[in-house]
Every structure is written in structure tokens, then in C-alpha cells.
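Please go over the structures that come below.
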Structure I
Amino acid sequence: MGEESGMRGRAAGLSVMEQVVRLQDAAPPRSALARALGVNPLTEEAEPWFAGATGEREVGAVLSRLPEGWTAFHAVPIGRDESDIDHLVVGPGGVFSINTKHHRGKKVWVGAKAVLVDGMREPYIRNSEFEASRIRRLLAEQGLTAPVHGMVAVVGAAKFTVAQQPARVTIVQSSELLRSIRRRPNVVDVMTTTAIVHLFDHPATWRSDTPVGDTVGRFEAIARDVRTAAFVRRGWALAGALALIAGAVALLPH
């Protein structure tokens, strides 16, 4: 994967983690009672951002297993607003613009022109096509030629059904992401791949976006609190179940 430098030093999910940290910093601290009861430390507004960051980190871990000759970039700031591209992968098979969607426990259905999550239509195909088109324009402006593939990586779906893949976007489960990328034919030479990596790695290529403090460390501390709270809740649930069983046993005739 090569030595981390420039944009390669950005952690997967960085932009979303920053949002989680901001929201949690603005929230009042949990009381001692709330901690004892295992109340979820996340605010209602922070929960979807936390899920998104968790999904991007999972996909980032998957992409860290790319073989030699491939390079991955994460949380790439693009455009004038706060948008970013979750993951950009460059290698012999071309450039892959990957959008992560975390749908733990949900049903995802993929058709030629639509993606449904628990029966609700989502704009994933259109958004992925748009992101890929932005990268194509960037390469064209620099005189670089390589195919750009739009992809959506779905994390944690309870059921994932593909009736038909869209024409210009590939939608896969995160567990199949590497296989989908690597089975593309080698169509980009080493010189072009190196030039694209250099372009993507240079911060000046993208919107200026300076991480705030130790975002990753602070997010991981929040994630530990979330896991601890869930553990405490499970403990209380188990204690309640055991109390019910003990009560039922006490009522049995002796």
C-alpha cells in the first residue's frame, strides 16, 4: 500500500468522526445514574453520524488489505461545501470512488435503477454516479486517462439482494468489496497509476480541510463509552431475566 503521506494520512471516516465529536462536545455529560444504568452516551443527533463513521472505518479496514500496487485514500474533501468522498482507490484496474452505507440489520435490495433499504428508495445510484463524474473531470483536467468506477459498499445488512446491478455503479456488501475491485482487468499502466496517486495525495488537489485536534482518539473514546454502556445494559437485562426466573422458581410447589 505504500508509505502514508499527504492525503494518505487521513483516517477512514475522518469527516464523519469530526461531526460526532462536535455534537458530543455540545451535549451535557451523562449523570452518574445514567452511567450506572448504561444509558447510551450518544445524542439522538449524533447516532446516525456515529453509525456512518463506524461503517466507513470498517470499509477502511477492508481496503487496508489491498495488495501491492493499489493505494486507498479516505474522507477526501471535494467541492465547496462539506461533502467528501468516503474512499478513493487507485490501481491497475482504474480508479474506484466508493461510498459507504451502514445499514446494520436492515434489508437492502438492489435493482438496475433503484436501491431500497427496508423498502425505502435511497438515492445511492445517482450520488455515486455524481461522485465518479467529479473524479473523471479532475483526471481530464490533468490530462490523465483511467476508468473511474462508482461503487457503493454496504455494511452490516441483514439481507442483501441484487436483482440487477445498475449500469454505471457497482453496489456490493463490504465483505465482497476487495473481490469486486480486484477482478477488474488491468487497464492502467504503472506510470499513469503513479501520476494519479501523486495527484490524489497532494492536499492542494482538494478543498482545504484541516482536522480538528485528535479527532480519531476522541472518537475512539466515545466508541468505548458506547460499547461500555451497551455492556452495562446487557448486564441489567440479564439480571432482570435471572430475577424473573428466580421468582418463578420460588412460586413452584415444593
Structure II
Amino acid sequence: MNTLSAPIPEVSISIVSHQQAGMIGALLKDMEHFCKSCPLEVILTINTPETLLFEEADFSFPLVVKVNPVQQGFSTNHNQAFALSRGSFFCVMNPDIRLMVDPFPELRACLADPLVGVVAPLVQGPDGCIEDSARRFPTPLRILRRVLGWRKDLDYPVRGRTIFPDWVGGMALLFPRAVFAKLGGFDSRYFLYYEDVDICARVRLLGHQVLQCPQVQVIHDAQRHSHRSFRYLRWHLRSMVRFFLSPVYWRVRWFKFSNSQAR
């Protein structure tokens, strides 16, 4: 579709591909099939050279394809997409997400509350099991318990009602444009991992809430690279240390402590 003749989108969706054209083609077909409630645009960043299995003209919504000359990190890629976007809402979505319904009416309704700064759907694995995508802020002790297998239950059990977690995973996030702009986007010092923890912490420090909407579900076929690749594990550990040493971490710890004492 010619983007110049397309209506101004309500939602801009940023997707980054690392030779994941097959997955992205399936996700775009989901959007074409389900997402008819509001005008969309998709900004696809090709971060690793590949041949796409689809064309921009295959879809009724505008598809903008941006090819990076040099590989960039998660934060930088989505921030660059935001600079190109036009929508009133900015959505970050992983290539390995599949849609079962149009998620945007319910998610946008959640953002009608000006106190909500970011909303995420409930995330399920391909087997239907609920993923732990809504969590409490990490601490070294909390991470140690997970590594040792002492903590396997969900931080926020799903009981069909709206959840206000500390942070939500970055596989599917919807921001009001004004909030994302005020945050300055993701912190580009996080190349991969913990950028979602950091931005949710900064949402909280701005006085907004982080929300998960269980009424909307998406499927996530997680790749879990850090479980199999030393390179990804190194990025994960580096980002973890960066977060724990950051002023954001200590400010949000104090913020939570102060709020708990005030109750």
C-alpha cells in the first residue's frame, strides 16, 4: 500500500527481524485477518540481511521496511521505528508472536485511563500455558531463587482480572505515543534484554501504571536464545548487571518502598 495515500494510523507496530521472514509473514497475515478495528501501520526493521517472503503490496495496511546497514540492538531498533511512526499508539511486537483475535480494541481501552503508561496482553506458549511475562522487579535474590528452581510459580497469578505488575515482557507492548516520547523511548545502552524491565521502571517513576490485560491473549513461540547460546547469555548477564547498577533500579526500589510505607 502507498503510505502517502493511507489514512493516519491509530497504531504503529514495530517489528525487528533477524532472518525471521517466515514468522513475520505469518504475523502480518494474522494482522490482515484480525485487525480491522482501526488503521494500522507496520514498521519492519531488517537487522540481519535476508530475503523477505512477502511484499509491501500484499497487505491492506502500510508496511514500511527499513534495512539496517549495521546490526543494532533491540532498544535502538524500536526507537528508530518510533521516529518513523505516525500512530497515536506505539506497539512493540516480537516476530514470534501470533494473534488469535484483534488485540488492539481492548488494549487501547486500557490506555483510556491516563494513569496507565503501558499495557500488555496475556502471553501464552504454543501449548496454551501462561508465560510469566508479568513479573515483580528483579533483585539478585529473586534471580538466584529462579536459577535454583526455588521459585517456579507466576509472580502474578491470572484470575481473569486486570493485573498491575512491576513490569511486563517486551514481546508485545502498547504505549500511548505521548508516554513513549516522554520516556525518550527505550534506553539504547541495553543492546538486548532488560530494556523492558528498565522502561517499565521508568513508566512507574513517571507516575504511570504498568498493566496486563488478561482479556487479550497472544501466542509466543519463545526462542530462549540465552538458554542455548553463550553469546546471548553474555548479553543477558551484561544487561542484568547494568540494570542493577543503574540509578533507575535504586530509584524504583525506593519508590516501591516509600509507597508501601505510605499505605
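Say we calculate percent of Cα pairs over 19 Å apart, for residues 20-83 alone for every structure; which of I, II gives the highest result?
Working: I: 54; II: 34.
Greatest value across I, II: structure I.
Source structure of the calculated read-out (P(r) over Cα pairs in 10 Å bins from 0, in percent, for residues 36-155 alone, 12, 38, 34, 13, 3, 1) within I, II: I.
Computing Cα Rg over 2.2 N^0.38 Å across structures I, II gives 1.21 for structure I.
Supply the structure label, taken from I, II, corresponding to mean count of other Cβ atoms within 10 Å over residues 68-75 with the calculated value 15.0. Don't skip to the end; give the middle numbers.
Working: I: 19.9; II: 15.0.
Going label by label, the one that fits is II.
Quick check on the output: -10500 is helix-only ellipticity at 222 nm (-39500 (n - 2.57) for each DSSP H run of 4 or more, over all residues; to 500), derived from one of I, II. Which one produced it? Mind dumping the intermediate values first?
Details: I: -14500; II: -10500.
Label of the source structure: II.
Largest in distance in nm of label points 7 Å out along Cα→Cβ at positions 28 and 60 among the labelled structures I, II is structure I. Could you figure out which one of I, II the value 20.8 for mean count of other Cβ atoms within 10 Å over residues 164-171 was computed from? Label of the source structure: II.
Each value in this text was obtained by applying a stated rule to the coordinates, not by laboratory testing. Worth saying up front: this structure is predicted, and the values here are computed from it rather than measured. Cβ atoms are built from the backbone, for glycine too; each structure is taken alone.
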